[in-house]
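Q: Read through the structures below before going on.
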Structure 1
Amino acid sequence: MLTNPTMERLAELKLSGMLKGYQEQCESSQADALTFDERLGLLVDREHAERYNRGVAARLRNAKLRLPATLEDVDYRQPRGLDRRLLLGLASGDWIRRHQNCIITGPTGAGKTYLACALGHQACRDGCCVRYHRIPRLFQELTLAKGDGRYPKLMRALAKTDLLILDDWTSALLTDEQRRDLFEIVEDRHGRRSTLIAAQLPLNHWHELIGDPTLADAILDRLVHNAHKIELKGDSMRKKKNSLNLTPEVD
């Protein structure tokens, strides 16, 4: 129970970080050696950190990333064509602020999903709104949304997302409905937001999988021309990590 009037006011104002910091200062004899400005500064820093952490946690929940991946845990030791300089540059988030895209390709198990989620996690830390979707599931969700009236709302949400991660780029020919939905998504986002695509198939196969030449040109023009490209190579990270009994970067 709070008996200190200052603590009660902090609780009423929902300044939980400052409240915890103030309680700690009251219980610590070392706080008496600090000046008023120093103690106030510590309380403000505590509140700022608490709000930042709550914001990151909320953005991560909303992003629904497939993996709890971070850039700090990326394995550069395996020979898979991963450019450390490029990835560190992407970690700065400047590409998202410039509304550029990112395309990650490579064989199964190379770590495409891990890298995509790690970049998404970093974007959440930087205050960006992120959403992760597997493309097959997204097409299913769009079809259902058309039937129950949620389609316009879902498309608006996709358009407003700072970083949209589209994983598991299809290896089957898109239907007419799917390629039109995909075109609407990339058109709404082009020059306004950033899109990250992770795909097993190399970029030069995408045109034929989209199907319609005109829509394929339009979609790829909006996705590729300003995209940072990561082309992973080599054997599956799962096999290598499992042989050492380590936790793998999952594709």
Structure 2
Amino acid sequence: MDITSVQNSRIKHLVKLREDKKLRQNEKMMLVEGWDEINLALSAGYTPNTLLIAPELTNRKIDTISAEKLTVNRAVFEKISYRENPDGWLAVFPTPQSSLAEINLGRLPLLILAESIEKPGNLGAILRTADAAGVEAVLVCDPRVDIYNPNVVRASRGTIFTVPTFELSNQEALSFLRDHRIKVLAATPHAQTEFTHEDLRVPLAVAVGTENEGLTDFWLRQADLKVKISMLGKVNSLNVSIATALIVFEALRQRNS
């Protein structure tokens, strides 16, 4: 067993890396916990700097990779873990480094634009939708949560590594979309058109905002299309990740019909 003390300096550093956005940004490193999530990152071509394994919590293996491997006891792993029922696998990965210029846009691109999303679970779920739908990129505008927050990684099930994801300002995102002639579709309850009645077979960025406030006036003014999702119950809004999935998969349905 390589590390058995929760007071070990490396363990303290990992806990800080888990909790401190500024440290993640400065070191360009992030934590990824879970056998499935680590394997997804590996399959996407990423290699961790360090892999920590708690033999008491797992009997699974990961194919040999060129990374430092450390075994820790259960108490140490639970100290660094951010899950209720950890599976004994945690890795330290470099944060993905890419630029908008590297996005491989198809003939009919489909992107997601998420403005000011504040809950890690919602952003993670949006990333899972993006991966499932083959979305070219997710543009996270004026974010209120760090896209490399461990809880985003957990909620995304590791798809932060499979979908090009960028933090940028509203104006930067708009300039990129205009340069590539991609239309902005704003999801807003104030729209007149149902999302299933709009033609989504165009180069498109599906723009969604916070559940409480929706999109800001910046995107409502710039939107080329506006759609709503009608609801028959008493609530006045859907979870933002669910709303995103409905519109994105409607776009896929139309394109494949």
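FYI, it's all coordinate maths here, none of it is from the lab. Computed from a predicted structure; not experimentally measured. Cβ atoms are built from the backbone, for glycine too; each structure is taken alone.
Q: Cα extents along the principal axes in Å computed as 72, 49, 30: which structure among 1, 2?
A: Clearly, the read-out refers to 1.
Q: Starting from the value 19.6: which structure in 1, 2 was mean count of other Cβ atoms within 10 Å over residues 75-82 calculated from?
A: Among 1, 2, the structure yielding 19.6 for mean count of other Cβ atoms within 10 Å over residues 75-82 is 2.
Q: One of 1, 2 was used to calculate relative contact order in percent (Cα under 8 Å, 6 or more apart), giving 26; which?
A: 1
Q: Hey, percent of Cα pairs over 24 Å apart, for residues 51-154 alone derived from one of 1, 2 reads 32; which structure?
A: Value 32 for percent of Cα pairs over 24 Å apart, for residues 51-154 alone corresponds to 1 out of 1, 2.
Q: Given a value of 3.9 for distance in nm of label points 7 Å out along Cα→Cβ at positions 35 and 227, calculated from one of 1, 2, which structure does it belong to?
A: Only one of 1, 2 returns 3.9 for distance in nm of label points 7 Å out along Cα→Cβ at positions 35 and 227, namely 2.
Q: On distance in nm of label points 7 Å out along Cα→Cβ at positions 19 and 67, which of the structures labelled 1, 2 is highest?
A: Evaluating distance in nm of label points 7 Å out along Cα→Cβ at positions 19 and 67 on every structure, the highest lands on 1.
Q: Name the one structure among 1, 2 that helix-only ellipticity at 222 nm (-39500 (n - 2.57) for each DSSP H run of 4 or more, over all residues; to 500) of -16500 was derived from.
A: Going label by label, the one that fits is 1.
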